[in-house]
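So, here's a batch of structures to check.
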Structure 1
Amino acid sequence: MHVFDGRITLEDRPLLESYLDGFDYKTSGLSYTSLFMWREINKINWEVIGDYMCIAGVDNYDLSDDNPFMFPPLTRTGDYEPESLRHTIMEAKRRFEEKGMDFVMKLVPFHMLDILIKALPGGLCFEADRPNFDYVYDTKDLIELKGRAFHSKKNHLNYFHANYKYEYSEMTPDDADDAMMFIHEFGERKNLEDPIERELLRFEEMAMRDVFDNLSTVGYLSGIIRIDGKIEAFSVGGRIGTKTVVVHIEKANIEYRGLYQAINNEFCRHMASNVKRINREEDMGIPGLRKAKLSYNPVKFIEKYSVNVR
């Protein structure tokens, strides 16, 4: 069920980015590349209410539409005025409740909490959302892999370089069919039995087809590794402001030792070497994913919160 009238389209990209870039939100989800990628799966919709843009969607990890939420309101000017912000939030809340839905703001970065408190003093309840904390890394660290902290990663990368001949290149629309074949085979190797996991994988394949067909028009940063002419790894990301690149999707064939380290390293060297930070998104509370993201030694987290309005 949509609360707002607007959809994420290519035609509306300039307007959406004027709000997404209007304030240093820092979070991976508040980028045009992310919103476009997941616009259908998460039923993302938006509308400008008063001075701010409101973006809503559904948290459907369980394939239900029972978890609607709103991102924090976005400013176009870099400023938040408490009275006008309160008006926007309360109108959005009214829209949700009018459709029989509970109102909650999710993925709210920590540095916006004071802004919301000033707009609604005493009227908010905050809860840290650890599974959705973004992991942020120093680009130089991921390129150089220096020191004891990166010893294991460097060993895997050196093994890959010593044992496999490969080609790294920026992805183009001409690579789309090969990339989709890789994604399909990647999913088949997982041999998922849980029907929800299989359906989520299908949703992801649909999103990736859309991404590959719109690489340049949406502004994605992307790279692939071919071994013996076949795509065996890829990475797709975008920009958050001027100082950070976010990695939305990264996949590699684990039959090649060191390939995950290689696609990470190559992407950083070719697509992100001119920015200071790499945001590799959240771990969604998945133990293995959390362990993997921590193993790259993040320099900080972008803490996110769920906010209920009384």
Structure 2
Amino acid sequence: MPVKELKLEDLLKSSPKKEDDQDSIKEIAIIGGGVMGQGIAQTISSAGLDVLLIEKNEKQLKHSKSLLSDYMDREIKRWAMTKSDKKAILSRIIWDTSFEKIGDYDLIIEAVDEEFDLKVKIFTELDKKANDDCIFVSNSSTLSLTKISEKTNRPDKMIGLHFLSPVPKIPVVEVVKCLHTSPETVKKIKRFVSDIGKTPVEVYEYPGFVTTRAIVPLLNEAMHILLEGIASAKDIDTAMKLGYNFQMGPLEMADSMGLDEVLAWMETLWNTLGEPRYRPCPLLRKLVRERKLGKKSGEGFYKYDENGNIVN
């Protein structure tokens, strides 16, 4: 039987097609080097992507570097990471205090404090410097993305990504669509979330989305139980961990999130929705006034050592 001559076009037709790379996001910048910004940067870098992290000044930038390094050192001590992992992650993070290079990036994630005016100011400035195809992401958990997007010239390219803390360890990310977000933007961002090893959950813009709205009443009720003297913080958390298979109890969870952040969520939900279950417990307000903010300050509902472990 004669052997059929293979032509180049036949080989091209028969060979498996490579996945369309058009929707893949490769150049990512993060605005804000706090706990969330650091965690997002670490997560993206761990997925093999380079990331630019921008802070407002050199002092804050140096502080962010130090905190991220210390966090990974604690993970190394726990055998959850190696020294070579840390070196590789840090090598892919670029640190800066300026927006001047922002035009080179196709995704910008804002991770600053939960203040509407601050976020609007940042996105308004970014809108002038970023390339036309760049997607803007806010990590806000309670503020209106639609209102923020309308302050820019690209409302169709504004979307929310609600990462949960600690970012490197929590496998879910809420993908938050505002009124103007285009289907193309949603598609690209869901692929990006999958590319960095997380599971995207698509939600519509609404105060608290799914995770914050559902967890805040639980945290608040646990605080009231403690305030009323029904049980100690440790016993409340033990009951919830063993009774409902939680990895950590609600009070330790609040400490891990940062009590000032939890208070901000509650106040926003209380003011927006007006429902009593979101009204912050007086004990939470007291701790925040005293700057006992949880793990990050060394004391909240519990006291913590330098490695973030509860001191008995």
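Laboratory data are not the source of any read-out in this text; all were calculated from the coordinates shown. Bear in mind that the values here come from a model prediction, so they are computed numbers and not experimental data. Cβ atoms are built from the backbone, for glycine too; each structure is taken alone.
Work out which structure the value 0.50 belongs to, where FRET efficiency 1/(1 + (r/R0)^6) of positions 136 and 160 (r between Cβ atoms, R0 = 25 Å, to 0.05) was derived from one of 1, 2. Corresponding structure: 1. Taking mean count of other Cβ atoms within 10 Å over residues 40-47 as the criterion, the top-ranked structure out of 1, 2 is 2, with the highest value.
Here helix-only ellipticity at 222 nm (-39500 (n - 2.57) for each DSSP H run of 4 or more, over all residues; to 500) was derived from just one of the structures 1, 2, and that gives -11000; the source is 1.
Work out the source of 38, 24, 21 here, i.e. which of 1, 2 gives that when semi-axes √(5λ) of the Cα gyration tensor in Å is computed. Derived from the structure labelled 2.
Set 1, 2, criterion FRET efficiency 1/(1 + (r/R0)^6) of positions 24 and 152 (r between Cβ atoms, R0 = 41 Å, to 0.05): the highest-scoring structure is 2.
Which structure, out of 1, 2, was relative contact order in percent (Cα under 8 Å, 6 or more apart) derived from, given a value of 25?
Matching structure: 1.
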